[in-house]
Structure I
Amino acid sequence: MLTRLHVSSFIALTISVWLLALWLQGMPVLSWDFVKPFSTVVGCITLFVMIFNKYMWSWKIFRGWYVKRPDLRGTWRVELQSNWQDPETGEIIPPTYGYAVIRQSMTFLSLRLLTKESKSILVAHSIEQQEDDELFKLVGVYRNEPRIELQGVKSEIHHGSFSLEIHGLPAEELEGHYWTDRATRGGMKLSRRVSKLYSTYDQALREIGKEQPEQPGTDHE
């Protein structure tokens with residue numbers, strides 16, 4: 001996020017180069033009065049940058065030619081299909097369902113994945129533009145935190161990574177795969193977005209429901 005200090009330094013550098021170019025060309029350099037409105041200019045531009053970063057970047061008028069960043073804000077329904085096998089039966093466990101809550105500005109993105117047994121928090125991410133100008137990929141590293149009563153009994157804190165292709169303009173679906181430091185991996189799909197942001201799995205489940213009935217098993221994302 002650009003701060004007032006960054007904006008000030010960019011404007012000061014622009015003015016300095018401009019005045020130097022005028023001087024080298026033998027043109028008269030303006031008096032000191034020229035820079036008196038500097039603080040006012042910095043304040044206005046800083047305010048504009050803040051508003052643009054938080055709100056205006058996602059406006060349709062800027063999409064594609066000025067801002068090449070997909071708008072992913074909202075709560076998504078998530079389906080995780082792990083390759084983990086039940087050691088007793090040798091069968092692949094059923095899919096795990098949950099919600100991904102994405103908060104975003106032009107320079108910031110957070111993702112929180114909520115399931116019945118755990119939550120995953122985004123540690124680092126990158127939105128990469130693919131060969132096709134309208135195709136993007138979201139890649140990230142996350143930390144998974146099982147509910148405290150399950151730690152040491154059923155599941156432990158672990159880390160993982162994911163790579164998701166973003167489909168649609170505006171984005172309608174994210175699909176790809178994930179892998180973890182527990183040597184598990186699987187498919188991951190985000191779909192059916194709603195604009196409201198939820199804080200907990202129970203809250204999202206209560207208000208928007210889930211796509212599939214609850215399945216037995218353990219979270220292995």
Structure II
Amino acid sequence: MEVAPLPLACDGRPQMSFGERAALEGVLAQVRPKLALEIGTAEGGSLRRIAAHSQEVHSVDLDHEPVLSQEPLPDHVTLHTGPSAELVPGLLAAFAAEGRNLDLALVDGDHSLEGAAGDLEALLRSPATRRTVILVHDSMNVEVRAGIESVGLNGYEKVVYHELDFVPGYIYAEGVAQGSVWGGLALVLTDVRRSPGYTDSTRQPLYQEPFASIHRTRADLLKARAREPESTD
């Protein structure tokens with residue numbers, strides 16, 4: 001059987017770009033979570049990769065039928081079906097009551113401003129996230145980005161570092177989402193104290209975030225498309 005030089009580039013199921021998948025894989029390889037949570041599962045591409053590196057995984061989604069219709073999930077994956085706003089706080093409270101720490105969370109559920117903010121706030125307010133790697137997918141989307149920003153990450157003492165363009169998103173060139181901006185991974189780290197290696201700011205200060213420039217490029221593309229003459233064929 002032929003093996004691709006980079007298998008993730010051949011997997012068409014996950015709804016993440018190659019760069020996002022590689023970043024997720026790298027984070028998982030470093031963290032090796034004992035306990036992980038995914039909010040928003042879709043067809044289960046990222047869930048299966050989280051499960052491959054984790055001892056116990058919990059998935060929250062409105063509908064798990066797309067992932068259940070495929071090959072069986074590993075035994076250490078538990079599905080919680082329903083709105084994340086209702087399920088996640090109780091799940092986190094149960095972890096906290098047991099004295100457990102959530103090592104990794106992937107937020108990829110409700111992509112409205114309120115939904116993204118609510119999921120992130122639930123994680124940050126929980127005692128179960130005292131030392132946690134949080135990834136938020138689609139941080140390049142306007143609604144999701146506004147949701148992340150509205151949380152006020154600098155106001156949480158436990159947040160020791162955050163990088164909203166940890167992996168930048170992109171403008172779709174084709175398909176039903178053509179011309180829209182999606183993708184991107186935001187990184188939020190919580191800890192009981194700040195390690196010496198961090199900069200003075202909890203928000204990465206080393207580079208200009210590409211969010212604004214990508215949205216300017218989108219605006220320019222849409223203007224150029226509007227000026228194109230209509231086909232007479």
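Worth a mention:
- Among I, II, structure where mean count of other Cβ atoms within 10 Å over residues 118-125 as derived comes to 17.0: I
- Among I, II, structure where distance in nm of label points 7 Å out along Cα→Cβ at positions 22 and 78 as derived comes to 5.5: I
- Of structures I, II, the largest value of relative contact order in percent (Cα under 8 Å, 6 or more apart) belongs to I.
- Which entry (I, II) yields the derived value 29 for percent of Cα pairs over 29 Å apart: II
- Which of I, II yields -10500 [helix-only ellipticity at 222 nm (-39500 (n - 2.57) for each DSSP H run of 4 or more, over all residues; to 500), calculated]: II
Bear in mind that the values in this text are calculations on the coordinates, not laboratory data. Remember, predicted model here, so these are calculated numbers, not experimental data. Cβ atoms are built from the backbone, for glycine too; each structure is taken alone.
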